[in-house]
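Dropping the structures in below, format is structure tokens.
All of the numbers you see were taken from the coordinates with simple rules; none came from a lab. Since we're looking at a predicted model, the values are computed, not measured. Cβ atoms are built from the backbone, for glycine too; each structure is taken alone.
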Structure P
Amino acid sequence: MFARVTAFLLLIASYPAFAAGCPSARESLPPLLGVQAELEAGEPLTIVALGSSSTEGAGSSGPQASYPSRLEAALRAAFPGVELNVVNAGRSGETSAEMVARLDRDVLSHQPDLVIWQASGNEVLRDGDPGGFAALMRDGLRRLRAAGAEVVLMDNQRAPRILAAPASRRFDLAMQALARDERVPLFARSRLMQRWGEEGLPPSAVLAADDLHHNDHGYACLAEALAAALVRSAGHGAVIAERQAALSPR
């Protein structure tokens, strides 16, 4: 028993093994206490991925290649025996105002334990107002937390069309300030992709031909890095190890 638990703790420490061709660059998240509690109690875990086109999976070969779909597969592998579901609530072309307008229908109706909220891409492309964006996001964050959901924010991809937009830097700063002021974790996709480049993975390898969205490989690498951050933030490796040991042949 002890050997099985020890082996699985070592697996959790290094999981997930990155998809073929993905860099080892990682992003960290602080402890997600609500997710930890769900895992400790053996309760089902529901994650809703809220966002626009790069959540829905634009640029991929199909829904199965979107980052939420790949994230679900990675987390199920990391947490054997846990009833786990990742809902893709991405809608192409949406702004934060449109996302907030459908929180009840498309997010809270699933009673999520965790919401991963990707936002600001369309505001950047349309030269929107960072102040108005931040106000809408604050309202949405407070509604989600009042309903008992933890939230992780995700910023924009480092794609040529995003980087060329005049508002890009202002929205990066607005997202960082929002995460800091509202004490919400930020999964910095922009920084992650910069590190991918430093490790030798060019943008062309992870972006579709539109120079905006991820391709299948980009979504796979994003999902693996996000899964690794969530596994580490979940913390309760010992709980999962006990469950894995119980499932293993005697």
Structure Q
Amino acid sequence: MVDKLFDLTGKVILVTGGSRGLGQQMVRAYAEHGADVIIASRKIENCEAMAEEVRAMGRRAMAYGVHAAKWPEIDALIEAAYKEFGRIDVLVNNAGMSPKVPSHEVTEALFDSVVGLNFKGPFRLASQIAKRMYDGDGGSIINVSSSGAIMPLPETIPYGSAKAALNAMTNSLAQEYGPKVRVNTLSAGPFLTDIAKAWSAEQRETAKNAVGRPGLPEEVITAALFLASPKSSYVNSALIRVDGGLPIGP
């Protein structure tokens, strides 16, 4: 039985980076709560596998291969999604990358790639879909950011800066397209997703937060459901931290 607070029956949700990590957890949770889902990422075969899982729940699903930093590909994704479903009720800008490189070794190509995937692409996707939502029945946009945007982290400056820009974009889009469109930030801390494979054993077991450990991927679900749900109708331009209580400001 679907929880009434998080009932997404009949909703259409687009998740970028939806075939793995936190995005995969969100896709699964949205489908379990009644939504039809569009799963977009660079590897179409991974999207197809996730789409099959969603269909097995009795929901509609579309897999779409896209480079989420390239505007022509993003525009094609939007057109395909609206052609298939007629609307998008919730957009989750989740695709991202965070290579750890000493700042003096960052190349222009790497800088452009990181900023493109973490800000330039999400801006295009959110701005275009926000306008369609505004002209239609409204909707919710969730920008998945990082604690790296609000606390100093060495060797990931392009990433943290791009996520800080994403946070600012959230606030501006909420003002521009409200009240029909809600735009919020889900600020994720350390999670045991694929990226954690490169961490030390200590980093996988402990974290310098109030909880004292990294998050399990499924622990992002409640925040993702909350921001997508119509029951959070008075939540707009907010930054929801899901980081175990890192010692940083609000």
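If FRET efficiency 1/(1 + (r/R0)^6) of positions 78 and 134 (r between Cβ atoms, R0 = 25 Å, to 0.05) is computed to be 0.95, which of P, Q is the source?
On the way: P: 0.15; Q: 0.95.
That value comes from structure Q.
Check the numbers for relative contact order in percent (Cα under 8 Å, 6 or more apart) across P, Q and tell me which is largest. List each step's numbers first, then the result.
Working: P: 33; Q: 18.
Structure P comes out on top.
Can you spot which of P, Q the value -15500 was calculated from, given it is helix-only ellipticity at 222 nm (-39500 (n - 2.57) for each DSSP H run of 4 or more, over all residues; to 500)?
Clearly, the read-out refers to P.
P, Q: which one has percent of Cα pairs over 29 Å apart, as calculated, at 24? Mind showing how you got there, number by number?
Numbers: P: 27; Q: 24.
Clearly, the read-out refers to Q.
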